[in-house]
Structure I
């Protein structure tokens, strides 16, 4: 057996070189991480997710404005309410959200209140891509979209909005803040613990490779790495924040045997944003993870889910505990979500006990949300070859004109269109128009756009969308 090189030994997971390798990957790859489909995003950045978030944001806004009208909740009409997406990646969630949310907001009773969506990332090249993208220009011109650099590991860096040339600070941001964190908590530093025979231990990581690794940005480095954990009993209080330690104490008391990650950096980030908006915050988040205490029983040591970069399962139960112990409200479904967890949290002053927010969550997530749609999608996509044209169009309509679903079913859709009576052509043209309108291409020469145009040309110019 060849000798392995120790890159680091006995490090808390949150302090591991793994995260430097992760950063190096994104800094080097930029948008290529999404252009080349290396980092999965369809499950978290699709129209169904955007529609769900739009309903949740409206629920929270109804709470805010109802409480403000009664004089119980302060809103500054001269300042936007900021919707900040942490790690906006490809930009597709922002695009879907604004296309759904903005027309409706303009017709809402609170349309006079300025609102602004802010896309963030720590990679300058990615932020620059958004700034230059033609599809975002109308939103920039209307003043409802801005971009900013935000680094979860450098939170004290000024949060500067590049289009409006404004710097948001806790002192100047008086309206509540809405945070969106999709596939965010799974890819930022976190710690790892096990409970053995009722004793809480921190997992310390030793990282080895087949060779010395002078270049952490080498894309092939993942193939050479091995992770080894050693559980070490805690000698005392691990964190400066008492709530973190209290959550760990609760785990030690409640779980005889367990393994879990702890989102210490994610919670630090949440506490950072609590400084804005006088502490009033709505957090919307979706990811792979655990929400139930029993899910932490007998979990294996956390191993990265590699996709060019890597991700870990999110311990949403710990986030839930932090929110609850901070006096906030946790919105989660009572049933198990198999594909993706979707949660909403309200922190700080809670307008009318978040009645509308909770109702919106119960409807948009609890009665059939993104996780349910993904479950159905897995079944339906196996049946495309058997589906009729009306059935394919219905599923595309149900998906919110999801371009990824269109791409998957296109061969069968094209075949059905060729066989269909001309009476269906108008509906097909309308569907293709909707898909193209909602789709955010990540390359100038985009294959999907070309496929849509080819099918439109095949149908002919005599059939136009209504």
Structure II
């Protein structure tokens, strides 16, 4: 039997404590799956104001943690709470840094001291592990906010017996967000200028914290196999394709899992009726409930096309904007839940005003409504320009809500285009990023929808897919072991 591992997961956000996006879902679900597989896991994140609003029970475990920032020492304390019933979560408490309404930015832009805030967080992570006497086999770092941890382990703890067998895994959830700062912030790092090189963390005269994780972690992964290949090309590499290509032997792709305790129509507390692949009757009740939620006519035979998304060009809204009028000529309902760029908020609000019997738009985010959409819609649209992994297409599969996606990143790995000759597939996909190809994919889905027998078979195939976190967690365990082996032989 494989040895039980000790894993420290460091993330700038973890659900349910603090969340802005899918990273929080990963960091909140993966530890529970690892624990179910018999491993010891602990988690570290900053103690944001959002954490306190959640009223999670907390115990102070470190009264004072003092760390250097530039030429001064900055004090913080550490609290402990629990993820699930038993996983320790350490909250780094420093009110000036973290006790703010938002995590990284306001509507006016990024916080100007983000470099200092997350340099401090990265310095704190190994120190907290030492102070609570948790000697990890692997520290799993996530995104640019923790990118310095592998570098600090090398620069400050290379000869420290406490970390002599500790490997590092660095996960890139979205390469577009790199943590790039002016070089005049270098004094905050506490390391020599020998690291400010093209081979180190210098990036066109700036400091790049994501690059630090890529260069200095033992093992790197992204959140899908296809995305791990895409980011090694100029189109998706955001200037880091050369660095990633140089480390391609240590770069892996693991698709995010789904927390089926939260996302399954067989026991979803938010939906009008439960159902599963053996008995689909409840989906009709969910569809009627969804139409009612958006004030649309109760026509159960008309297909519902849905989106839950940030309204940005990355998510394909520029394509969707081009086909909204032709789409309105089809027999369908369209429902949208999301927030984002004002130009798209205005556009889709206007479409809803002009087509009140066909279109429902809800701006903002509503978790209960998100569940109702997944359960009540017939098709789920994700025409992304790029998509590192994507989670909603995985939720949609489980709910028998057929995904229509662009073949990129995690969407390419998880959604297999329906073949009308063989009947195989679990959704509809298109490759070329164009509105005409998007419309053709939607039309293919609408055509099959009219064949109720074949559509039900497709629904059941989709619902039978297994993207549980246990599957992903086993793949992560292999990478933790690789990282530790690489550390101990280096």
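Values in this text are rule-based calculations from the coordinates and carry no lab data. Note that the structure is predicted; figures quoted are calculated from it, not measured. Cβ atoms are built from the backbone, for glycine too; each structure is taken alone.
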For which of I, II does Rg and Dmax of the Cα atoms in Å, calculated from the coordinates, equal 23.5, 77?
-> I
For which of I, II does distance in nm of label points 7 Å out along Cα→Cβ at positions 91 and 219, calculated from the coordinates, equal 2.2?
-> I
State the single structure among I, II that was used to calculate distance in nm of label points 7 Å out along Cα→Cβ at positions 35 and 427, giving 3.8.
-> I
From which structure (I, II) was relative contact order in percent (Cα under 8 Å, 6 or more apart) calculated, if the value obtained is 19?
-> I
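Work out which structure the value 17.9 belongs to, where mean count of other Cβ atoms within 10 Å over residues 27-34 was derived from one of I, II.
I
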If distance in nm of label points 7 Å out along Cα→Cβ at positions 259 and 403 comes out at 1.9 when worked out from the coordinates, which of I, II was used?
-> II
